[in-house]
Structure P
């Protein structure tokens with residue numbers, strides 16, 4: 001049985017890009033490869049999701065309230081905006097996470113849509129069972145999103161040409177990728193994803209007419 005795939009772009013927000021409150025080194029370099037994936041998935045009418053940190057002003061996630069991170073991606077602030085270079089098509093579904101003052105909000109699978117639908121529930125309603133995941137940051141929100149998706153029974157492919165890590169400790173990103181692969185994720189880059197989607201399209205039976 002063919003798996004129905006969707007694209008998940010994790011937290012490519014201005015606060016996580018150079019010049020932001022919590023910049024990922026070279027975080028903005030994921031924008032161009034992600035746009036290629038967006039175009040590829042959109043051409044095939046495959047769903048596209050974009051997660052975002054959407055924190056309240058006061059959150060245990062922040063240093064001021066006992067957390068480990070500087071204040072970032074506060075709801076409605078410029079830093080919480082998606083990178084302006086991302087070319088989201090009409091119909092892109094935004095998943096917000098970390099919205100309560102006690103929630104770290106690392107995993108997109110713990111997020112909700114604008115109308116409050118849990119992301120995992122939405123995936124099942126849409127009969128999707130495979131996610132291709134890129135974005136920021138490899139060693140935190142990408143990793144936790146991938147691990148949670150695997151735990152919930154989804155097949156996951158990490159787009160290794162469209163991720164970057166915070167690297168609080170040197171090697172964190174490499175260790176995160178190793179952990180994701182050990183948990184059952186696959187890894188791929190644009191040429192192999194394009195080939196796989198093309199092969200799946202050719203393998204599907206033609207639509208009935210009449």
Structure Q
């Protein structure tokens with residue numbers, strides 16, 4: 001599949017990079033950029049001034065005209081979309097990620113809203129990294145195991161790992177396939193009785209949330 005229809009969530013530095021590189025390298029690409037703040041985008045695209053997660057929840061369905069969603073805001077887009085999608089049918093309780101879990105992950109760092117960031121890098125990666133499979137662009141050394149695979153295999157205090165892979169589209173530009181988001185939503189609904197580990201990860205970096213869901217009385221999940 002060669003994606004040509006893009007939704008970019010965020011119009012800051014990384015959103016601007018995504019627009020510029022997609023416009024330059026992908027002929028006939030259609031781009032929608034969503035940001036709650038006013039932004040001027042250099043390059044072709046439609047800019048929408050709305051909260052990115054709320055817009056995604058309102059506009060995104062299984063037949064939406066989008067091939068790839070590019071998260072470019074400093075939140076866990078997949079997890080926040082799942083929570084917003086599910087909140088009318090489920091009571092959602094964030095679960096604090098235990099220190100024992102953090103100690104098993106490379107360069108783990110707690111975020112301000114409960115999520116955890118993990119990375120194989122202890123340095124600032126170049127924003128044009130092509131994410132080579134075997135050798136790190138920055139160090140020239142063999143790459144550690146893919147972060148998305150590491151998270152999928154990690155036994156996480158009886159939590160079910162649901163890992164959404166971020167695929168490298170262009171150097172410095174990664175995105176999520178819509179079908180993977182819908183698959184994650186279906187898995188969450190089918191396992192709402194368990195503690196869930198929701199992660200988005202590429203080869204080197206990831207962001208993780210733990211949560212529990214309880215079906216609200218008289219409610220069923222949205223399809």
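Since every read-out is calculated from the coordinates, none of them should be taken as a lab result. Quick caveat: nothing in here was measured; it's all calculated off a predicted structure. Cβ atoms are built from the backbone, for glycine too; each structure is taken alone.
Laid out as a table, the results:
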read-out	value
Test item: distance in nm of label points 7 Å out along Cα→Cβ at positions 63 and 111 calculated as 2.5, pick one of P, Q	P
Label whose coordinates, when distance in nm of label points 7 Å out along Cα→Cβ at positions 31 and 127 is calculated, return 3.8 (choices P, Q)	P
Among P, Q, which structure scores highest (criterion: FRET efficiency 1/(1 + (r/R0)^6) of positions 103 and 159 (r between Cβ atoms, R0 = 30 Å, to 0.05))	Q
For mean count of other Cβ atoms within 10 Å over residues 71-78 computed as 22.4, the structure of P, Q it came from	Q
Top of P, Q by distance in nm of label points 7 Å out along Cα→Cβ at positions 15 and 199, largest first	P
Which of P, Q yields 3.6 [distance in nm of label points 7 Å out along Cα→Cβ at positions 151 and 191, calculated]	P
